[in-house]
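The data blocks that follow each hold one structure.
Since every read-out is calculated from the coordinates, none of them should be taken as a lab result. Quantities reported herein were computed from a predicted structural model and do not represent experimental measurements. Cβ atoms are built from the backbone, for glycine too; each structure is taken alone.
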Structure I
Amino acid sequence: MTPEGGSGQSRIDKLRQRLNLRASWAFLITNLINIKYLTGFSGSSAYLLVSGVDSYFFTDFRYKEQAAAAVGACDIIITKKDPVRFIVNFIEKKKITKLAFEDTLSYRTLRMFKQRFQVKALRDTVEGIRIIKDATELWHIRRAAQRAESALSELKPRIKAGVTEKAIALMLEEGLKAQGVDSIPFEIIVASGRRSSMPHARATDKVLEQGDLLIIDWGGDSGGYYSDMTRTFLVGGGNDLGKKKEIYDIVLKANEEARASVRRGHRASDVDGVARSVIKDVGYGRYFGHSTGHGIGMEVHELPYISAMNRKQKIDEGMVFTVEPGIYIPEIGGVRIEDMVCVTGQTAETITSLSRDLEVL
């Protein structure tokens, strides 16, 4: 991953073009993930100030050498003592009177800026550029998915009745690291039996039993980019599987039809509507309580959100997001099938490739 994005136009230039900053205005970025996206810097202390002409990267002495190696598109400035006060004084010296900032800025920091400048909060500004992935980003996302899939494929023969949820989560984490994953994107979800009706259940000491539905939700990483997918299994057969197989087939249909519906120019809410209609039309609508998907990249959850509420967001080429319908019935269990898609041309390519057929382990 590089801040150039492989396009010949730096990401900071894209940001400047998006903002159309005038002479008296500047934009202060404080979100470290956005700073990493724009500059390549991955340390824990940084600020980025972008004006209509110049850009300034601020960090402290600990990261002086790292910044010199990673940040090529900005003037690098090492702060002293209180970094916010240092930056306030710096901005004043540059004759900047109007300051835009990310709406996640802390109230304490905002108060300092309001005393000296005309201020304006901006929402999802850098995130609006990050939503479209370039070729390098897509390569890393695909690689993150491949690593995750390989780790689960190697683990599956060890999943059986008598093994605990925690043991599966630990073995999968070890498998991910063996595949080259440096950072586990999120706490691996392993939920079996009745616990599988909780969409974000944490792994426990519960032992897998025959007839359990088993949800595994996990991801990998590559070059600072993540993957996220879910598969649901049946453990060892057992009795009374009719209802479980029924809801599995419904969720699978919702997953397939939602992925097939992705079109450039359609709304994010349209994709959600397709998945939700499949489940609602057969009477299980109340058991599908979360959104159909979310963007994924440098964060596990980012733009675009594939939700019934997201009626303004248009699907566009280069977007990567999950499609993850589910049905969760207390006392019976839950099913979720989650895949990642990338919008290429007018339609979508499914990045994840593990089988979606109901497997009995």
Structure II
Amino acid sequence: MRARLFDIGVTACVLALLYLERGFARPPLLAAILVAMALALLFRRAFPVTVALVVCGLAVAQLAVRPAVRMVDVAALIAMYSVVKYQPRLVWGIVAGAGAGIGVLLAAFAEQHNSGNFWTVFAVLGAITVAAWVTAFSVRTRLLYVASLEERAATLQRERDHLARLTAADERAAIARELHDVIAHGLSVMIVQADGAAYTLDPSATQARQALDTIAATGRDALTDMRRVLALLRGPVEADRRRVGLADVAELAAASGLNLRVEGEAGPLGAAEELTAYRIVQESMTNTLRHAGAGATLTVRLQRGDGRLTITATDDGTGSDRSDASGEPGHGLVGMRERVTMHGGTFAAGPRSGGGWEVRAVIPVRTA
């Protein structure tokens, strides 16, 4: 709407020049030609080449009717400017500039016939035409540059979204691989206990024996199906199958050289819950080593109560940017959030007001 109003204003200004020009009383044919030149500018954005052809043709016609340069001839410059700016292919802008140059030559010949000022008119009109063309080309270049920046920003945003989805999928696959041993152990215990109980039953307890046999068979089927699913998630390199827990945190800190303080107790945890807690502390240690700077200390607080385990990991480092190269949250933060969400908990991470970084995870835990 704003562009349409601007074009109407440009047309109105050209018509005003026609009205203000001296000697407005002219043959009706000439007046109609000049008015048509001005009105054609209303369509200069949608049809720049067509408008330029129409305006140039009318300008030649008005020179044929009465050879003289008029202020309304500025419509030809506006039409040329529109072609250079709005036409997708620059070759049309070059053609429009060449056509305007021919128009300047014809106008100079017309003034030679009237006043004999050929070179003066040619130099002045030529300079104005070149300035208009160069201005249009500069504006065109600027618009194309802005459009390329917008397209690049949109492409980067799509790539970041895609990378975030891939990262989340990778983390979920890693979580599934790590939890395989936990779930497999539970199913194996169920199968062994069901088989053992079946052997201790009285031979007359047929229904109870059948129920235990069904439990054991179902457990074996579930274990087989889970291994098939896990085969799709595993990569070409087998992950470390050693069971880890919070008791291994101190050994990990000593091996990495990190200053670590652990406060509080987590209490008894299930295997999956302890694995999640360990991974959160492990990733917090990795972030501290990478971003907090030399000599930074990581403090891990464990609080157990109301059926929840709260893990707060804070460092006193100077670094505050824990994002990856794209400006999005790093893979470690994504992994921690996925693990906590799996248990139905909450996760938050961000810079501290006094400096450093804080990670806070609340994990619902089962009572012992």
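A few points about this structure:
- Test item: distance in nm of label points 7 Å out along Cα→Cβ at positions 21 and 309 calculated as 8.8, pick one of I, II: II
- Calculating mean count of other Cβ atoms within 10 Å over residues 93-100 for structures I, II picks out II as the one with the greatest value.
- For volume of the Cα convex hull per residue in Å³, for residues 109-164 alone, the highest value in the series I, II is held by structure I.
- Here mean count of other Cβ atoms within 10 Å over residues 77-84 is compared for structures I, II. The highest value is that of II.
- Value 10, calculated as relative contact order in percent (Cα under 8 Å, 6 or more apart), assigned to which of I, II: II
- Entry that produces 8.2 once distance in nm of label points 7 Å out along Cα→Cβ at positions 53 and 261 is calculated, selected from I, II: II
- Which entry (I, II) yields the derived value -10000 for helix-only ellipticity at 222 nm (-39500 (n - 2.57) for each DSSP H run of 4 or more, over all residues; to 500): I
- Per mean count of other Cβ atoms within 10 Å over residues 69-76, the highest-valued of structures I, II: II
- Origin of the derived value 1.00 (FRET efficiency 1/(1 + (r/R0)^6) of positions 173 and 213 (r between Cβ atoms, R0 = 41 Å, to 0.05); candidates I, II): I
- Top of I, II by Rg/Rh (Cα atoms, Kirkwood Rh), largest first: II
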